[in-house]
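Engineer: So, here come the structures, one by one.
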Structure 1
Amino acid sequence: MRISDSQRLLFVHVQKTGGVTVEKVLAEVLPDVRPLSRGTRLRHHTMAQAIDAEPDLADYWTFGFVRNPWARMVSWWSMIQSMKRRAEAGGANPRRHLETNKFLAHAATYADFDEFVLKGTEELARLRRPQIDYLRTPTKRAEFIGRTESFADDLQKVLDHLGAEPPESFPHANQSSHGHHREYYNDQTRDRIGTLFAADLDEFGYEF
């Protein structure tokens, strides 16, 4: 989550949607960009949590990004598996993340992608929370919701709103390498994600 008081801007960072890249770009173009000043140190507050911590944010121009839920789950799994491999190879930072982050530590225990989807979404609330829940409150919806599938174009729309010159190239952070998301699913896991993220499918029209 990032805030610019001069621009009255609130960026809500939904996991695995390119948010780290957005934060880097905002830091380049907005000198006063800052994290949420009160509450926990979590990066992934919802809009409602942010406004609860700082009520003035209710009037800020709010934006975030979403992603095909099936592809997003594969990206999450791929990231965790990469972190495990790097930790096992002696990487200090991955090992520290797995030791200190309760969510990552738990998610890293699942034996395969099927278990991650079927059991993980039962045991870890973060894995089953629809993305739209991050980007609306009972009285407000984010003014702009971009999509990872059209990331560069949609981030440019944010910069246009700010009247900011884009960086020469958008940085790419936390990229993971994996095949097409359809290769990871069977009927049971596909239907599980479709059920859990029905709100996202209705809101954004995503299909498997």
Structure 2
Amino acid sequence: MNPNLAQQAIRAAVEGNWQHAAQLNRTILQENPADIEAMLRLANALTQLGKTKEAASIYEKVLKLDRYNTFAQRALLKLKKMKRGKKRVTPELHGLETMFLEEPGKTKTVGLVHTAPPAVLAHLDAGQRVLLVPRRHRISVTTEEGVYVGRLPDDLSVRLLGFISGGNKYEAVAKGVNTTEVKVFIQETYRCPKFEKTPSFFHEGNNSAGEQL
């Protein structure tokens, strides 16, 4: 599958082109019917197009695959309330669209290692802000309340520790969440002048082993 297809779908949603967004996500799902993120994006686009019955059906499919998916739970609840009260969609329903828009060198989605127990992860929401907590040789990830979620892979921890000690700043949010794994979306929010020409992240396949901070 075209690795940029998901980003094209996100950008279409950001631009309010919901028909195109729906089409792109359907294409993704033809190749990978269990892609939960594409399912959520498709359901969101359908909601914006007024096809709430189909959107609700997709959210229900998400919950069959991941019964703890809190975003699908909340969205489905909103749709039920909309049906009863005939209310229009609020911007909150598609707030994740802009949040995960990638920018080369400045953003990265990564799976955490040594994650917290399922009982903890079950309370983590997609789109929830998390904290990157530098340690001596690693970076832990916690909720804003200080609850441990997991930690970044060692190679990425080492790289970001160098940038953070040099003055760079980063923010992170939970992206893909279930009771066994967590993906976080990390965004560089400030780049120190001495790192002006040094990107924080590399695309998959790029060899960064020789890069020096």
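Rule-based calculations on the coordinates, nothing more; no lab input. All values reported here derive from a predicted model rather than from experimental measurement. Cβ atoms are built from the backbone, for glycine too; each structure is taken alone.
Engineer: Which one of 1, 2 has Rg and Dmax of the Cα atoms in Å, for residues 28-99 alone, as calculated from the coordinates, equal to 11.5, 37? All intermediate terms of the calculation are to be shown ahead of the outcome.
Structural biologist: On the way: 1: 16.7, 47; 2: 11.5, 37.
Derived from 2, not from the others.
Engineer: Please compute distance in nm of label points 7 Å out along Cα→Cβ at positions 36 and 140 for structures 1, 2 and give me the label with the greatest value.
Structural biologist: On the way: 1: 1.3; 2: 2.5.
Once distance in nm of label points 7 Å out along Cα→Cβ at positions 36 and 140 is worked out for each structure, 2 has the highest.
Engineer: For distance in nm of label points 7 Å out along Cα→Cβ at positions 76 and 148, which of the structures 1, 2 scores highest?
Structural biologist: On the way: 1: 1.0; 2: 3.2.
Answer by largest value of distance in nm of label points 7 Å out along Cα→Cβ at positions 76 and 148: 2.
Engineer: Looking at structures 1, 2, which one was relative contact order in percent (Cα under 8 Å, 6 or more apart) calculated from, given that it came out as 29?
Structural biologist: Values: 1: 29; 2: 17.
It must be structure 1, since only it matches.
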